[in-house]
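Scrolling down, you'll hit the structures one after another.
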Structure I
Amino acid sequence: MADGSSTARTRSGPARRAATRTRTTPRPTTVLLVRHGQTSTTGKVLPGRAPGLHLADAGVAQAERAAARLGALDVAAVYASPLERTRQTAAPIGRATGQRVRTAKGLLECDFGTWTGQSLARLRKLPEWSTVQTAPSRFRFPGGESFAEMQLRIWNEIERLVALHPGDTVVAVSHADPIKAAVATAAGVHLDLFQRTVISPCSITALLMPAAGSPGTPIVLTVNSTGDDLSGLAPS
């Protein structure tokens with residue numbers, strides 16, 4: 001009888017410790033990065049941080065569709081960069097999820113400096129354009145931000161949101177280049193390869209982020225999703 005009791009206690013010790021670890025391990029946070037909807041300049045001009053740019057009719061419709069998809073999820077918070085086009089995209093998402101839209105400066109578009117507002121057709125003819133596409137880690141926009149600074153900024157913002165909303169699902173409405181840079185960081189891909197990723201207007205990119213201070217690594221759940229059901233997003 002004594003031997004049996006000792007064996008039972010020996011077996012229950014590791015089980016209790018495992019249960020304790022399970023109870024105390026912080027849950028990861030799902031961050032849903034949404035690019036703003038289409039504007040009148042999409043694909044034509046590098047608008048950057050210039051104010052006054054609103055969604056086109058097509059962009060409004062895209063935002064409503066994204067909101068319908070996200071409204072099916074249990075979203076704890078909705079954030080947007082300060083620019084009009086992101087806040088306009090976030091508005092229907094906030095309504096669909098029952099969340100007030102909060103502003104987060106870390107989600108801002110890259111500061112393109114003197115390139116802001118210039119046509120892409122003109123910029124593509126510049127000798128610097130090749131560096132922008134093939135070695136962006138070595139490029140700084142004249143009078144503006146470097147891609148490396150943008151990448152660090154967006155990642156710091158994502159980590160801040162994770163710390164604010166541990167174990168929750170958070171929506172962050174941002175811009176194409178910052179989202180691409182965040183995907184590169186999460187996937188462990190060098191910044192010089194981030195231009196190989198496409199982020200379409202109102203697409204949804206999902207990252208599963210480990211809790212602050214935990215030993216886990218980020219997981220990329222989906223990139224540039226524009227029409228799929230999001231309810232099954234989980235690591236396999």
Structure II
Amino acid sequence: MRLQDKVAIVTGAASGFGRGIAEAFAREGAKVAVADVNLTGAQNVARGIGPAARAFACNVALREDVMRLVGGVVAAFGGVDIVVNNAGVTHTNQSLLTVTEDEFDLIYAVNVKSLYLMTLAIVPEFEKRGGGVIINTASTAGVRPRPGLTWYNGSKGAVITLTKSMAAELAPKNIRVNAINPVMGETGMLEHFMGLPDTPENRAKFVGGIPLGRMSKPADIANAAVFFADPASAFVTGVCLEVDGGRCV
């Protein structure tokens with residue numbers, strides 16, 4: 001198995017891409033910390049995975065929660081090898097002038113500040129292990145932005161830039177940093193991205209811009225995360241990989 005005896009933290013793992021990543025990591029032999037602000041959801045995912053998983057409550061925008069998460073995982077599993085910064089939020093597709101300040105602040109706290117907080121907490125633990133892997137969930141929105149999601153697009157553009165800068169700065173510590181850029185996926189945030197009810201007709205409007213003819217699925221993103229976490233990708237860092245069915249071509 002590709003991740004045998006590795007310990008991974010996956011944030012936003014109670015559903016969607018995070019759940020898919022946590023389940024894929026466990027299948028590949030990793031012990032997985034299923035972290036989410038929704039503890040009940042995280043517990044359900046961990047229960048489904050089995051003994052290799054533990055659920056943790058964590059608001060990734062709060063320093064004390066992130067520090068408690070990392071400390072709890074180290075206490076439970078003896079260390080950490082992989083972190084997936086997957087937790088994210090968006091605003092409903094709308095004019096950039098009508099997004100509220102509270103919505104803006106939440107998006108940047110969860111999508112951007114969380115990377116800062118997790119880096120502060122996890123790098124010392126990685127150093128104890130001689131290195132580690134950070135995987136950030138960015139978005140095609142940070143590469144080819146759509147109207148109606150401007151402030152969300154900007155947050156994911158920040159994740160892409162931070163991924164590259166983190167990779168360059170942390171490389172001497174043997175810490176690799178990469179990002180995944182999913183296209184719109186079949187997750188709980190789908191209607192927010194579309195700004196429309198989730199109907200076959202409305203889906204078709206968005207799928208029309210994806211050459212392979214469908215939205216992304218959690219398994220698509222999970223496969224990319226396994227690749228980045230796998231020791232076989234030991235010479236890959238600073239990469240932001242579009243998993244988008246050709247959307248960004």
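Each reported figure results from applying straightforward, stated rules to the coordinates on display, with no laboratory input. For clarity, every value in this text was computed on a predicted model and none was experimentally measured. Cβ atoms are built from the backbone, for glycine too; each structure is taken alone.
For structures I, II, which has the highest computed value of mean count of other Cβ atoms within 10 Å over residues 73-80?
I
For structures I, II, which has the highest computed value of volume of the Cα convex hull per residue in Å³?
I
Consider the structures I, II: one of them gives 14.6, 47 for Rg and Dmax of the Cα atoms in Å, for residues 89-160 alone as calculated from the coordinates. Say which.
It must be structure II, since only it matches.
Compare distance in nm of label points 7 Å out along Cα→Cβ at positions 113 and 129 across structures I, II and report the one with the greatest value.
With respect to distance in nm of label points 7 Å out along Cα→Cβ at positions 113 and 129, the highest-scoring structure among I, II is II.
By the measure mean count of other Cβ atoms within 10 Å over residues 121-128, tell me the structure among I, II with the highest figure.
When mean count of other Cβ atoms within 10 Å over residues 121-128 is computed for each of I, II, structure II gives the biggest number.
Which of I, II yields 0.6 for distance in nm of label points 7 Å out along Cα→Cβ at positions 25 and 49, as computed?
Of the structures listed, the value fits II.
To which of I, II does the computed value 4.0 (distance in nm of label points 7 Å out along Cα→Cβ at positions 81 and 153) belong?
It was calculated from structure II.
Assuming 27 is relative contact order in percent (Cα under 8 Å, 6 or more apart) as calculated from a single structure, say which of I, II it is.
The read-out comes from structure I.
Among I, II, considering only FRET efficiency 1/(1 + (r/R0)^6) of positions 169 and 209 (r between Cβ atoms, R0 = 25 Å, to 0.05), which has the greatest calculated value?
Top value of FRET efficiency 1/(1 + (r/R0)^6) of positions 169 and 209 (r between Cβ atoms, R0 = 25 Å, to 0.05) goes to structure I.
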